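Participant: Below you'll find the structures, each written out as structure tokens.
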Structure I
Amino acid sequence: MAGGGAAPPPKQEEMQPHPVRDQLPSVSYCITSPPPWPEAVILGFQHYIVMLGTSVIIPSALVPQMGGGNDEKARVIQTLLFVAGINTLCQSFFGTRLPAVMGGSYTVVAPTISIIVAGRYSNVADPHEKFLRTMRGTQGALIIASTIQIILGFSGLWRNVVRLLSPLSAVPLISLAGFGLYELGFPGVAKCVEIGLPEIILLLVFSQYLPHVIHVAKPVFDRFAVIFTIAIVWLYAYIVTASGAYKNARPKTQVHCRVDRSGIISGAPWIRVPFPFQWGAPTFDAGESFAMMMASFVALVESTGTFIAVSRYASATMIPPSVLGRGIGWQGIGTLLGAFFGTANGTAVSVENAGLLALTHVGSRRVVQISAGFMIFFSILGKFGAIFASIPLPIFAALYCIFFAYIGACGLSFLQFCNLNSFRTKFIVGFSFFMGLSVPQYFNEYTSVAGYGPVHTGARWFNDMITCPSRRNPSLPGLWHTSWTTPSTGVTMRSGETGGTTGGTGSGASRRTRGVRSSTLCRSI
């Protein structure tokens with residue numbers, strides 16, 4: 001080069017942001033575009049298998065403490081599946097009309113345990129009688145608690161609250177609905193690592209690697225990865241059990257690893273139709289009802305975030321506040337139905353099934369309606385349904401590691417509508433996440449050491465009202481901290497408008513995000 005100077009180094013290519021999209025472009029089937037019937041039936045069965053995890057875990061944890069045996073546990077599982085099928089159909093036809101599976105709620109477990117250990121049941125000597133009385137007390141508390149969701153949903157009050165929800169406040173609300181369930185993931189896998197870990201590895205291989213290695217005309221490996229991997233690992237677990245590998249294992253290991261120790265198949269009747277008040281007339285207690293009402297409100301908040309995630313993965317436009325409020329109202333009706341039938345649990349949107357929408361890239365409403373048909377069918381034919389319900393729980397825990405992560409990532413995706421160059425935005429996101437995880441950790445540690453929560457008064461119902469929302473679900477503390485640090489600006493997530501961040505003009509808030517790309521395949525809900 002003339003002058004002896006060295007040539008300037010090549011200019012590095014500057015990083016460019018990806019285009020902002022209010023609808024995911026890679027969804028194969030959205031709400032109003034169902035897949036062919038054979039494929040839809042298989043996908044519906046896959047949704048049924050996934051929701052079995054919660055339907056088995058919750059009764060398996062509660063029924064023995066209530067005094068019930070394998071017969072009662074099998075009947076409660078059947079009832080929970082039957083009610084879940086009805087609620088899913090009602091939600092898909094009359095509620096939000098989203099492909100959302102309505103299942104059990106982990107939020108209600110804590111106040112239910114409080115009812116179980118209540119002093120008025122401690123003097124009952126007969127285990128079956130104690131189970132019946134505890135179930136009736138739980139039914140009465142759930143009947144009262146369902147009114148919270150019904151009133152807030154159908155009166156329009158929750159609609160007005162959701163109108164204030166911005167993309168920035170939706171980030172912790174949705175993400176913590178998935179990330180906050182981390183204790184149900186790998187800790188459950190580790191209870192039988194020789195079964196749970198292969199399920200995680202195979203699911204990752206089938207869903208993330210094989211589609212890029214083996215090219216077929218239609219997506220098969222990722223779309224039906226759950227069925228393939230469960231069949232392989234379940235067969236492997238059966239072979240290990242039949243070989244006698246767990247004969248001398250600890251009882252706890254046998255319960256989690258063996259495929260024949262759940263007691264569900266032996267306790268399930270061949271044909272049985274659940275009916276209302278099958279356990280007797282509900283009983284009511286004011287204190288227990290107050291605690292359950294708070295749990296019902298927490299489940300309402302959790303379902304709000306999951307509904308938004310479902311609409312996102314179904315490639316729908318942003319769910320309108322009025323539709324979301326209507327869905328919450330129908331969720332309350334579902335909780336009321338569960339109380340009438342005696343499920344010992346509330347109703348909430350299944351987070352794992354919402355994650356399955358992301359794995360399969362199928363957000364069709366018809367698929368979820370078919371899965372509801374499977375729930376009702378196998379809940380009536382008890383023996384056949386019990387076969388699938390006897391899948392080892394570490395397999396379901398392995399599925400949760402994938403599906404809960406998808407929901408957490410869905411919440412993070414709303415950051416594309418926020419100004420991440422703002423320090424205030426960074427503070428709100430980080431503080432909400434940190435406190436949403438740290439506050440429940442404090443309550444859990446305090447309870448594990450002291451045997452009771454930080455709020456310890458003579459009124460158990462008051463203790464449960466304060467402890468429940470802060471201990472069980474990180475979504476509510478995260479949303480609280482977001483609302484504390486985010487002033488209202490009128491920027492919302494209404495349908496047809498992609499809002500910017502909240503936090504005032506200093507956060508770079510805007511009333512519409514420019515350059516947003518949208519697909520018109522699935523507009524309305």
Structure II
Amino acid sequence: VGGATQQLFSPMVMVFSVALLTSMLVAFFAVPMFSSRLLHPISEGKGFLYKLVNAFQNLYKAIEEIYRGMLAWVLRHRLATIGIGIGSFVLSLFLIPVIGLEYIPALSNVITITVKTPVGTRLEETDKVIAEAEKYMAQVPDFINYTSYCGSGGRGAFALMGTTNPDQSGSIIGRLKPFRELKQPVSVTKEWLREKLKNIPNAIFSFMEMTSFLTGGRGGMADIDVEIRGDDLDTLAQLANDLKERMKKIPGVFGVDLSWTSGAPEYRVIIDREKARTFGITAGQIGSALYTLLGGQQVTYYREKDKEYDITVQAPASLREWETNLKRMPIYSPVTKSTVPLEMVAKIELTTGPSLITRRQFRRSVDVTASKGNRALGDIVRDIQRELNKMKFPPGYITAIRGAEESRREAFSGLFIALVGAGFLIYVILASQFESLVHPLVIMTAIPMALIGALLALLLGGETISVLSLLGILMLAGIVISNSVLLVQFINLQRERGLETKEAIMVAGPIRLRPI
């Protein structure tokens with residue numbers, strides 16, 4: 001398992017491994033020693049401890065009698081038992097689409113909402129939109145406090161959100177009470193906010209989860225990220241807007257947006273190649289010069305008293321503000337051995353274009369992003385894939401579903417490989433231990449039976465199948481394997497003492513029920 005899953009759970013795996021190794025050493029050495037020193041017979045009929053133990057013994061005997069009766073029925077109806085087990089396992093697999101799949105469920109009591117307004121929106125208007133959203137958040141009693149950012153205060157985050165103008169972006173971070181003090185689940189609060197935020201016009205709201213920071217791609221920190229790749233910007237925009245409208249109609253999808261939008265004002269430099277050739281200037285030299293003069297470029301640094309200061313070359317602010325000044329931007333000519341104004345070799349036009357152009361594998365791309373509501377991510381992705389199949393893409397244009405879904409597929413495939421590898425190692429170890437090829441198979445049948453209970457527990461608890469639940473299933477598989485080994489070992493011991501197989505099972509089952 002790699003990627004974000006490896007970073008998240010590697011420490012946990014190490015802790016589990018050390019804990020299991022330590023528990024084994026304690027069981028082998030410490031428990032026998034402490035038992036010999038500390039355990040003493042309890043006098044019959046005396047003390048609170050005896051009454052407590054006696055009550056437990058009575059309860060356990062009742063459970064043991066029920067188990068003994070069920071075990072006798074199972075041994076009399078072996079084929080029916082096998083059929084019920086296989087049927088229950090197959091039927092439990094049909095629960096997977098009902099339960100749903102996702103990468104990592106939201107576990108944080110912090111709700112972060114990002115806001116994006118149309119291109120050209122002034123900072124004051126964006127601030128009004130955030131203020132409207134704050135009014136809805138103030139109606140939620142579970143919030144302890146919330147903080148909002150608008151404009152350049154969160155410039156770094158806005159770059160990740162797919163916008164180059166922070167005036168059109170903002171965010172609200174709300175901290176909820178501890179989980180035990182909440183009047184309603186976090187998911188209910190989010191769903192209520194989603195419905196209320198739809199009433200605010202000219203704004204796109206997205207909810208950021210903890211997993212979004214790990215899985216969010218270039219299109220933003222979103223649960224859902226559908227990437228479209230191609231060559232022509234106009235065709236990409238048309239396909240992306242078509243998919244955007246389709247995704248808005250999918251249940252559980254909220255805050256559909258594009259990684260870039262058209263209409264952003266920009267200056268376009270159109271090079272006159274004949275004039276540029278006359279001055280010995282190439283297009284690359286013009287681009288490099290504009291990059292340095294407008295954006296600045298570090299050329300060296302200055303050190304004083306163990307402190308370093310970057311020295312950046314950049315054109316004066318007066319040359320970077322207006323179109324007329326940009327035309328006078330000096331470009332060095334190797335022919336004249338001096339600088340010439342930019343307007344001598346190029347034409348500057350004020351036009352509009354995409355706010356952000358991204359490339360993946362040397363091709364232009366656009367991301368259609370969205371947040372998920374109170375619905376499993378796997379179900380939403382299936383609906384999106386169905387809509388993609390309905391769309392007609394020109395030759396050479398491809399799509400890919402990324403974000404949390406991509407991380408989920410990678411994590412699930414890695415865990416599946418780990419499960420298969422662990423199963424093989426368990427079988428080899430058990431086969432060498434029992435000197436039999438059949439006994440390990442008998443022991444490992446406990447895994448699919450345990451899976452039935454795990455899926456039912458997820459369904460009844462309203463949880464989804466995620467990386468966390470899969471890790472729990474893996475640990476559950478280890479527990480049931482250990483229990484099965486204990487039971488099979490004791491059954492074999494009773495058979496070595498001369499009992500028949502059925503008698504050995506009837507004796508070993510109730511006895512080993514207590515430690516198991």
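Derivation of every value follows stated rules applied to the coordinates shown; laboratory data play no part. Since the structure is predicted, the reported quantities are computational estimates derived from the model, not experimental observations. Cβ atoms are built from the backbone, for glycine too; each structure is taken alone.
Participant: Where does the value 16.9 come from, among I, II, when Kirkwood radius over Cα pairs in Å, for residues 234-305 alone is the thing being computed?
Facilitator: So the calculation was done on I.
Participant: Can you tell which of I, II yields -16500 when helix-only ellipticity at 222 nm (-39500 (n - 2.57) for each DSSP H run of 4 or more, over all residues; to 500) is derived from it?
Facilitator: Answer for the origin of the read-out: II.
Participant: Taking 0.05 as the value of FRET efficiency 1/(1 + (r/R0)^6) of positions 34 and 362 (r between Cβ atoms, R0 = 41 Å, to 0.05) derived from one of the structures shown (I, II), identify that structure.
Facilitator: Derived from the structure labelled II.
Participant: Ranked by distance in nm of label points 7 Å out along Cα→Cβ at positions 146 and 258, which of I, II sits at the highest value?
Facilitator: I
Participant: Still on this structure: Out of I, II, which structure matches 32 when relative contact order in percent (Cα under 8 Å, 6 or more apart) is calculated?
Facilitator: This figure was derived from I.
Participant: As an exercise: log10 I(q)/I(0) by the Debye sum over Cα atoms at q = 0.10, 0.11 Å⁻¹, calculated from one structure in I, II, equals -1.00, -1.11. Which structure is it?
Facilitator: Among I, II, the structure yielding -1.00, -1.11 for log10 I(q)/I(0) by the Debye sum over Cα atoms at q = 0.10, 0.11 Å⁻¹ is II.
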